[in-house]
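Visitor: Pasting the structures here.
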Structure 1
């Protein structure tokens, strides 16, 4: 399998954690993909196109061995779980399953909101939509308030934990200590929500996080390598047809 993904390891990648937790590290080849890349101070678009595999052109995208291309992390994680050789991340049924899915949705939303605000910072300061921050920050703080109340009751490690790890870690990498962000209530989120902070630090010690977190990608990240893997995925898809 080929995973086209963003090799920025300052935050926890949900799919990479799932690959390890499901025992599929040796079955998945990582393909660094940069939808936008800064080349000598200029943002260059198009060198890492995956539109032929995913019409959204977004990472992560997984090319399965049978030629199927799966898009969006939630779909990819569920697929990996379905072929797992180790842990199952999705409880099979009942309240535990729907609680895991609830936390999955919450973690994904925290991640999406933080990414939206981070990307807004790419704009010229005069063009930034400050109302975006005032709209999204309360959603994140209310979510953290809820998680702080309930995290003492969590046990085990499931897809909800994986998703929350990604959301919290992205926010941590982007917002902590940043006093320039408009209305930033997460400048010191560990101090405001210490129970979540404790859960977060403990979860970061899992082998499924430690195998890549805060470690630079050391393989081939060139456009040429990327294109060769796109061609490989297309060949798998053609063989399927």
Structure 2
């Protein structure tokens, strides 16, 4: 049975992706600060027999190496990878501290680099693999008062496009997913009026569900002839 490795899989979009993949393959997913949610998801999906949570701070290459090692011992090598772990933040550009800027990149971009670097050799050896990096619509067009977040997600897109060209001869596909506004904990930084304003700017008039984003991620994982693409799932926001 194939194995997928999903970072940030304990909540939100990541958890929806784990749920979508669980019926069809083994799923190793990571958590950092949300062990309670991770264990609950394990319990929810234990009927499938191949879902396991592993602690991992994706900003720490040693933690990444240990999580990948533990997952490999449990399931073998992973042919699929979803880099979903991420953090967000809002504030005026001039108020962003050095620490906040570095932390944003450490999780949103460096983390994907560390995890991909650990898993890629197995995919190259097997001459097959599929990687999906979860970016953001703000990585495509930028968001006011979210410069650090936008920059980190844009960097993730750049890495995606370059790596797709590099590993295509090895039979490995690499794509990015750019969700718009999604009904997850990340949206809790907005008040009710702000959320209403956001929805008014979306042609479909509502937030996406995590499950809708997960289905797009699964599409990119499965499609054998799509690589080096950025799939924007935003209800028409960037149309």
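Throughout, read-outs are computed from the coordinates displayed, never taken from laboratory work. Keep in mind it's a predicted model, so treat the numbers as computed, not measured. Cβ atoms are built from the backbone, for glycine too; each structure is taken alone.
Visitor: Among 1, 2, considering only distance in nm of label points 7 Å out along Cα→Cβ at positions 201 and 217, which has the greatest calculated value?
Guide: Largest value of distance in nm of label points 7 Å out along Cα→Cβ at positions 201 and 217: 1.
Visitor: Which of 1, 2 yields 1.05 for Cα Rg over 2.2 N^0.38 Å, as computed?
Guide: Details: 1: 1.05; 2: 0.96.
Computing Cα Rg over 2.2 N^0.38 Å on every structure in 1, 2 gives 1.05 only for 1.
Visitor: In terms of mean count of other Cβ atoms within 10 Å over residues 105-112, which of structures 1, 2 is highest?
Guide: Numbers: 1: 18.6; 2: 23.6.
Of structures 1, 2, the maximum of mean count of other Cβ atoms within 10 Å over residues 105-112 occurs in 2.
Visitor: Right, another one. Could you figure out which one of 1, 2 the value 29 for relative contact order in percent (Cα under 8 Å, 6 or more apart) was computed from?
Guide: Of the options listed, only 1 reproduces it.
Visitor: Matching task: 2.7 is the computed value of distance in nm of label points 7 Å out along Cα→Cβ at positions 57 and 169. Pick the structure from 1, 2.
Guide: 1
Visitor: Comparing mean count of other Cβ atoms within 10 Å over residues 1-8 across structures 1, 2, which is largest?
Guide: 2
Visitor: Here is a further query. Given a value of 14, 42, 28, 13, 2 for P(r) over Cα pairs in 10 Å bins from 0, in percent, for residues 65-176 alone, point me to the structure among 1, 2 it was derived from.
Guide: It was calculated from structure 2.
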